[in-house]
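S.K.: Structures are listed in the sections that come next.
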Structure I
Amino acid sequence: MKVLFIGGTGNISTASSRLAMERGIDLFLLNRGTRKVSIPGAQTITADIGQEAATARALARHTWDAVVNWIAFTPADIERDLRLFAKKTRQYIFISSASVYQKPLTHPVVTEATPLANPYWEYSRLKIAAEERLNRACREDGFPGVIVRPSLTYDTVIPLALGSWADYTMIDRMKRGKPVVVHGDGSSLWTITHAADFAKGLVGLLGNDQARGHAFHITSDELLTWDQIWQQTATAAGVEARIVHVPTDLIVQIVPERRGSLLGDKAVSVIFDNRKIKSFVPGFMATIPYREGIRRTLDWFEAKKSRMFIVDANNAIHDRILAAYGKALAACRT
């Protein structure tokens with residue numbers, strides 16, 4: 001099976017690229033070649049997907065059994081891919097996001113039939129619009145589209161709601177014994193999925209003609225509270241988290257740029273029903289618990305000192321929130 005990954009070397013996609021190679025897939029990666037990630041055996045086509053004419057020339061002699069676009073975000077991206085691949089692939093997978101699901105939820109158990117609506121996050125609304133354009137192409141033109149919705153998925157990032165992502169800041173902060181902010185009362189439920197588990201579902205869909213026109217989320221079945229997520233992260237770092245609970249509404253007043261990722265995503269308890277992906281990919285099961293996966297991630301960071309960089313702005317966010325919360329508490333006592 002000949003497959004093209006547009007991207008394929010990112011936080012989520014690298015594990016899928018490696019699993020595809022393990023399964024004997026003839027994998028091509030279309031990217032700009034700026035990320036230093038090795039996928040032994042994969043063939044690289046160097047091009048910027050944003051430069052449509054140049055990409056069309058680079059792909060001119062190829063046809064594909066499946067194309068996966070890991071870096072499409074808008075309806076315009078889908079329009080471009082329809083032009084590029086309408087007659088060149090038997091399957092096209094758009095990587096959307098589980099943040100497209102209804103916020104706030106009217107039912108806490110999320111299936112692929114859960115309505116799509118997110119008034120808090122433009123990122124999610126653009127993904128919804130992109131899904132709608134792809135679905136229209138499937139209905140009206142027979143385009144072989146498939147939608148995949150990862151939720152919070154990690155490998156070489158630290159998946160906390162506030163603070164670190166591609167940096168080591170929150171680990172360093174907790175090691176120094178400084179308090180960390182957890183939104184709400186820390187009891188809302190969330191699911192974090194290791195990229196190696198996500199890969200089992202994604203790669204299992206490649207070439208599956210029955211998946212055409214369908215949407216799937218692919219997540220772990222493990223449910224953790226945000227307090228547990230922070231504490232398990234701290235435990236992996238060999239320390240204990242000094243958690244301070246702060247109302248989410250106050251956080252987004254202080255740091256308005258986090259409104260989408262909190263109110264539009266992580267502040268809401270979500271339970272993902274994965275029966276659909278399991279029915280299309282028999283044997284799919286996420287097997288890496290967060291306490292194990294985050295230890296792997298920290299091992300990756302700590303293997304090279306250059307990865308353990310600190311972002312002062314992320315520390316400043318926690319300090320600003322804590323200072324404002326302290327003032328609010330003091331005002332309530334007077």
Structure II
Amino acid sequence: MRTITWSETNGGSIHLLDQTKLPGSIDELVIRDPRELIGAIQRLSVRGAPALGVAGALGVALILRNAEAENWSKDAIAKSILELKNARPTAVNLAWGVSQVEPLIEGGSKKVLDKALELAKEDAESCREMGRIGADYLIEKLGKKKLRILTHCNTGALATTEWGTALGVVRELHSRGLIEEVFADETRPLLQGSRLTAWELAQAGIPYRILPDGAAASALFSGLIDAVLIGADRIARNGDSANKIGSLSVAVAASQVAVPFLVVAPESTVDRNIESGEHIEIEFRSDSEVTTFAGVNIAPAGSETYNPAFDVTPARYITAVVTDKKVYRVKDGEAL
């Protein structure tokens with residue numbers, strides 16, 4: 001089952017693999033109301049920069065289908081599209097996906113839908129290309145040998161329409177017989193590493209083990225890791241990269257032991273309108289994500305938290321940014 005698809009059933013709907021239920025169950029959400037899509041995005045039923053880009057484009061098509069059926073005003077359409085675009089402020093691909101289809105709105109839902117489906121196809125092709133480019137780069141840098149890769153958060157098929165970004169590089173290396181083992185950070189507080197990345201690796205038959213986020217530096221300093229691969233939700237022109245909270249800690253540790261730290265993301269995640277990471281807006285999430293687990297309190301009642309969804313890794317800690325076009329050696333000063 002793909003992460004996100006469109007169905008023409010009952011006037012048109014978006015079908016999502018509900019990632020909040022994995023790995024316990026594989027459930028599908030059928031989205032017919034644009035407000036339901038925004039809710040699904042905000043509670044992370046669909047997540048990952050490339051998948052959000054496709055969700056944004058398909059979301060506009062869904063808005064127009066509803067507007068045509070219910071005779072919405074232009075102001076109502078514009079308001080709904082703006083709410084969708086701003087549903088997650090750090091992830092640039094959501095707004096990017098919306099902007100890709102906005103010029104076609106006057107042509108109606110069919111033109112928007114055709115473009116959105118084209119973007120979904122391009123995302124799949126882009127991920128395969130990132131996998132090839134990233135694998136070739138690591139082989140060039142580290143030699144043709146079996147590698148031990150550390151990941152953070154989820155960057156696989158679940159974060160895209162299929163295949164993956166950073167995990168797509170792992171898949172490509174595995175297909176060439178060049179993966180010894182993947183070390184998957186659990187990724188607190190929502191456990192995208194242990195719930196999602198480990199699930200994908202198990203499905204693909206790739207050897208892995210899960211480690212607490214706090215053990216990543218120890219694994220690096222112990223010589224267990226050959227390279228770190230992460231994704232990104234927004235990359236500034238100078239290479240500063242926003243990714244799931246905890247990425248910065250891993251990057252700093254990797255730099256101390258001279259282990260390559262790669263950011264793998266499509267060109268659409270590069271925001272060349274901003275010079276550096278200090279201009280990236282960081283989304284903060286609810287206290288309950290930290291103070292509860294599976295509905296059970298794990299902290300004193302009323303505890304306040306510091307719960308940013310992302311942190312920004314400065315380019316000086318990033319060996320290279322791998323996109324579907326090329327490798328940018330940002331640590332050497334190459335701008336995107």
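S.K.: For the read-out distance in nm of label points 7 Å out along Cα→Cβ at positions 30 and 54, a value of 1.4 was computed from one structure; give its label from I, II.
M.R.: Value 1.4 for distance in nm of label points 7 Å out along Cα→Cβ at positions 30 and 54 corresponds to I out of I, II.
S.K.: If Rg and Dmax of the Cα atoms in Å comes out at 20.6, 74 when worked out from the coordinates, which of I, II was used?
M.R.: It must be structure I, since only it matches.
S.K.: When Cα Rg over 2.2 N^0.38 Å, for residues 206-309 alone is calculated for each of the structures I, II, which structure yields the highest value? Numbers along the way, then the final one.
M.R.: Numbers: I: 1.39; II: 1.27.
Going through I, II one by one, Cα Rg over 2.2 N^0.38 Å, for residues 206-309 alone peaks for structure I.
S.K.: Given a value of 19 for relative contact order in percent (Cα under 8 Å, 6 or more apart), point me to the structure among I, II it was derived from.
M.R.: It must be structure I, since only it matches.
S.K.: Tell me which structure, out of I, II, gives 0.35 once FRET efficiency 1/(1 + (r/R0)^6) of positions 102 and 182 (r between Cβ atoms, R0 = 35 Å, to 0.05) is calculated.
M.R.: II
Any read-out appearing in this document is the output of simple, stated calculations on the displayed coordinates, not a laboratory observation. Nothing here was measured: the structure is a model prediction, and the numbers come from that model. Cβ atoms are built from the backbone, for glycine too; each structure is taken alone.
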